[in-house]
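Several structures are given next for inspection.
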Structure 1
Amino acid sequence: MALARTHAIALVGVQGHVVEIEADIENGLVALLLVGLPDTALREARDRIRSAIVNSGQSWPQRRITVGLSPASLPKRGSGFDVGIAVAILAAAGAARASAVADTVFLGELGLDGRLRPAPGVLPAVAAAAAAGFRRVVVPQENMPEAALVPGMRIVAPASLAALLAWMPGKGTASQDPAVLVLDSGAGLASAPPRTAGVAGVSQRRAAPGQPGLARPANSPARDLADVAGQPVARRAAEICAAGGHHLMLLGPPGVGKTLLAERLPTIMPGLGPAEALEVSAIHSVAGALAPGRPLVTEPPFCAPHHTATKAAIVGGGSGIIRPGAASLAHLGCLFLDEAPEFDRDVLDALRQPLESGEVVLARSGVTARFPARFTLLLAANPCPCARMTGSGADCTCSPLARRRYLARLSGPLLDRVDVKVQLLPVSRAELLCDLRLAESSATVATRVLQARERAAKRLQATGWRLNAEIPGGELRRRFRPEPAALTPLERAMDLGQISARGADRIIRLSWTLADLAGVDRPRLAEVGYALGLWLGVGQ
């Protein structure tokens with residue numbers, strides 16, 4: 001009997017779990033048995049692995065082979081276990097030294113000819129391996145750039161299974177074979193390996209207050225807030241939302257600049273810090289959404305799903321492998337829902353939980369996946385189905401009932417979580433001409449946003465929260481309460497039943513952001529009154 005062990009990583013959401021792969025070869029009928037809760041894609045690995053081994057110049061053991069994946073209670077999904085299983089079988093057969101592969105994590109899919117194909121989720125998988133104490137990982141060459149983002153790891157990237165077997169007798173030294181790339185990742189973007197498995201460990205270090213973030217890629221689209229003609233109230237609202245992480249709703253007819261403004265909101269938000277960039281990149285890695293040659297997401301992401309998107313596409317899910325949805329892909333960035341009333345109501349209401357908790361929790365049989373989802377929600381809507389309800393509304397052909405039904409598709413509990421509501425009106429010819437000279441650029445507004453965030457970070461540095469929008473209601477009332485005299489308009493609105501308790505908390509958070517932008521220590525009557533008007537917005 002011959003036995004060998006290797007290791008791989010199973011991903012549940014963006015959390016990585018070390019899987020021990022054991023291959024046992026014994027006398028008996030020729031067969032390959034795979035145990036340990038494999039899914040369909042993993043069961044099909046038997047045929048892929050056999051062809052890959054034979055086409056790599058190795059002989060297939062003509063005996064009974066049992067491959068165990070431990071822990072057996074953890075579901076294993078996907079084809080990323082192929083390389084680890086193949087190496088374990090070859091080590092058990094004597095084609096590789098068992099001691100040379102036992103302390104290595106293997107990730108990747110095998111082609112029938114033995115080539116290593118890329119797999120999604122390599123970044124959080126390598127982070128989990130580092131957290132578990134491993135210092136060497138084998139990945140496909142296409143995944144090497146993102147694997148190298150995790151510090152303190154030796155990254156081995158062979159082109160094929162045959163090249164990997166030729167490298168293994170080298171005892172982990174630098175390979176002279178051009179088909180095998182070896183890289184020792186240095187300090188990387190963090191000063192120490194992740195402390196816990198998966199992206200949770202990577203996210204322990206965030207950018208220091210005032211840190212400018214990483215450089216933006218040179219090929220990013222040239223979008224600027226100065227492109228938005230007119231709409232001073234809406235541009236001011238966008239600045240407030242960028243400074244405090246508040247959610248925004250834009251209501252207006254077609255052509256007034258709703259989409260134009262929403263697409264430029266990320267340009268006034270500070271760039272992602274090192275730990276934030278790793279956290280966002282890990283989510284995009286699991287989704288297979290990383291751009292080729294750009295393994296690190298350095299800008300606040302912007303995600304704009306179509307209104308026909310399903311609930312699984314928005315919040316995540318899937319019948320097999322659980323994938324992150326648009327809400328998680330927009331983590332630390334913006335989720336833009338254009339024509340928001342056209343989305344299915346259950347899709348919109350599914351966003352209520354991540355808007356409160358900052359994460360999406362998906363429960364499936366035997367496993368619960370958690371995806372970070374702390375995003376800025378941007379809603380855009382027309383005032384009525386015909387979209388001509390502007391000014392006097394003389395051109396509108398919709399009945400009052402039709403208008404009410406149209407906007408009623410946005411449920412009250414969802415709108416209660418939107419901090420800023422702004423109505424956009426058609427831009428006049430004079431505004432178009434004047435704004436060519438007077439409109440502020442994204443760089444100018446971003447400077448004020450960064451200064452406001454620095455003030456908030458200084459105030460919240462001992463709390464663990466980054467933005468005003470993240471402060472819990474209880475702490476907001478105990479530790480960050482404005483002066484009693486400043487709360488007069490808020491108290492009056494509560495007495496009239498215009499706002500809920502949640503709405504009151506959100507108005508106070510919004511007033512703190514206005515105070516940060518104004519450079520004052522505490523919200524005054526002017527900030528609380530303005531915040532109340534922004535929250536009431538289109539409802540009045």
Structure 2
Amino acid sequence: MSDNKKPRSTHWADITADKIIRERGAKEHFTCASGITPSGTVHIGNFREIISVELVVRALREKGEKVRFIYSWDDYDVFRKVPKNMPQQELLETYLRKPIVVVPDVLGDQESYAAANEKDLEKLLPIVGVDPEYIYQAKRYRNSEYAEGIKTALIHKDDIRRQLDESRTTPLAAAWMPVSVFCTACDRDTTTVTGWDGDYGVSYSCECGHEETVDLRTTHAVKLPWRIDWPMRWKQEDVDFEPAGKDHHSEGGSFDTARKTSKEVYNHEPPVTFQYDFIRVKGRGGKISSSSGEVISLTDVLEIYQPEIVRYLFAGTRPNAEFAISFDLDVLKIYEDYDKCERTFFNKPETEKALKKWEKQARIYELSQVGAVPETMPYQIQIRHLCNLLQNYSGDIDGVVEYLGDVKPEQEGRLRQRALCAWNWIKDFAPEDFKFALRSEADGKVELDDKNTEAVRRLAIIVKEDMESMDEKEFGTKVYDMMKELELESAEFFIAVYQVLVSKEKGPRLISFLYTIGKDKVLSLLNLY
């Protein structure tokens with residue numbers, strides 16, 4: 001264990017790491033936990049918990065602590081609702097009230113619907129620097145590994161009922177039992193516990209007509225309800241830290257009751273925690289839901305954002321702050337904000353006052369990196385300029401890299417990733433007035449009046465004679481002087497040039513755009529007139 005008790009920074013992940021060390025005391029290792037029911041596509045809201053835990057795990061490890069990072073797949077939960085985005089709805093409806101782990105994979109060839117959702121996320125998490133130890137709860141329950149934990153709940157059923165009743169408007173019945181049973185005949189949880197022998201025997205009856213007594217040490221049928229299962233596993237895994245969403249953290253919510261059960265029934269100090277807020281998708285209100293099928297997955301987000309920028313979104317936002325994942329023009333601002341943070345990191349100031357501000361941004365940048373922090377600054381290209389280049393080259397990333405000409409080998413990987421994300425955004429989400437495609441000589445001329453035709457011809461002369469010898473400011477001044485000479489309004493002239501270049505009345509800032517296209521291509525289009 002490290003002797004370093006001072007926080008590296010005021011970042012929330014470091015503050016949480018210090019709190020864990022302070023409250024849990026000296027330990028061989030700390031256990032940080034996260035988990036979810038794979039009831040549908042794992043969405044970006046679920047990812048907020050995973051990445052929040054990973055950031056705290058990283059902070060602990062950087063303080064010299066050993067950490068076990070576990071992720072529980074609660075795949076022995078009940079299949080309650082068929083997501084709207086799933087095919088074979090009628091088939092899936094026949095599995096309602098059965099454990100998710102027995103529902104078939106209707107989209108692929110995984111052993112179950114649960115496994116398909118699990119594997120989809122597991123293959124993505126390393127891309128964003130998350131590599132937990134996975135625990136599959138169906139396997140644990142089916143192997144009767146929780147027999148003692150279940151028996152403990154049964155012994156303390158009156159205590160648990162009292163704890164739960166404190167947050168209920170209607171008290172639980174005196175005959176209530178703190179276990180649920182999947183019928184061994186029909187696999188459904190449409191069962192009633194009819195008795196407990198005070199040891200390991202649990203009796204039940206099912207709506208299908210089946211009745212039996214099972215032994216907790218050998219059965220796969222009995223499990224604990226969520227509010228009891230959670231504290232039982234805190235004890236089982238000796239969990240030191242686990243955050244939860246604000247729904248679980250509400251007064252009388254599942255974390256509130258689990259905390260009491262953990263202390264009073266399982267004799268385990270509840271983990272250090274914090275509340276995280278929901279994530280919205282820009283333009284849509286409300287909470288994202290896996291079971292509804294209306295989700296934005298990590299896959300969707302990685303189509304548009306580089307892995308480092310996905311991490312940046314979360315590392316740069318306090319967990320208890322709600323924010324939106326954007327797919328509109330805000331994407332450009334998010335890239336610009338990340339680039340600014342990166343430039344700040346590689347330009348460490350010397351004055352104490354400036355250093356304090358730098359440390360905050362530097363820590364966000366460090367935590368945003370998938371692996372080690374780069375030793376030298378990655379290739380920076382303004383995202384709007386990159387989008388224009390990609391459209392100039394019709395999405396040909398090789399062409400863009402070759403055009404740039406000054407990309408170092410160690411910078412190329414990230415640049416190509418950014419270009420791919422930018423091109424995906426252009427194709428699928430950019431507003432129509434942002435998109436363009438360069439005309440070719442084969443497209444022929446567009447119709448212009450005499451005045452604008454003359455202006456385009458004059459522009460061709462300026463491009464030919466001065467574009468390479470002047471900077472953008474000098475070149476722009478010369479173009480504006482030509483417009484004045486011809487008594488042309490700039491708006492009218494710009495429309496004509498954009499029509500000649502991209503068959504639209506608007507486009508990127510014109511002078512910069514001409515330089516981005518390049519002299520030869522610009523002349524090939526202007527010389528048609």
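A value of 3.8 for distance in nm of label points 7 Å out along Cα→Cβ at positions 278 and 382, calculated from one of 1, 2, originates in structure 2. As an exercise: log10 I(q)/I(0) by the Debye sum over Cα atoms at q = 0.07 Å⁻¹, for residues 166-477 alone, calculated from one structure in 1, 2, equals -0.53. Which structure is it? Of the options listed, only 2 reproduces it. Out of 1, 2, choose the structure whose coordinates give helix-only ellipticity at 222 nm (-39500 (n - 2.57) for each DSSP H run of 4 or more, over all residues; to 500) equal to -14000 when calculated. Attributed to the structure labelled 2. Once Kirkwood radius over Cα pairs in Å is computed for every structure in 1, 2, the highest value turns out to be that of 2.
All of the numbers you see were taken from the coordinates with simple rules; none came from a lab. Every value quoted in this text rests on a predicted model; they were computed, and no experiment measured them. Cβ atoms are built from the backbone, for glycine too; each structure is taken alone.
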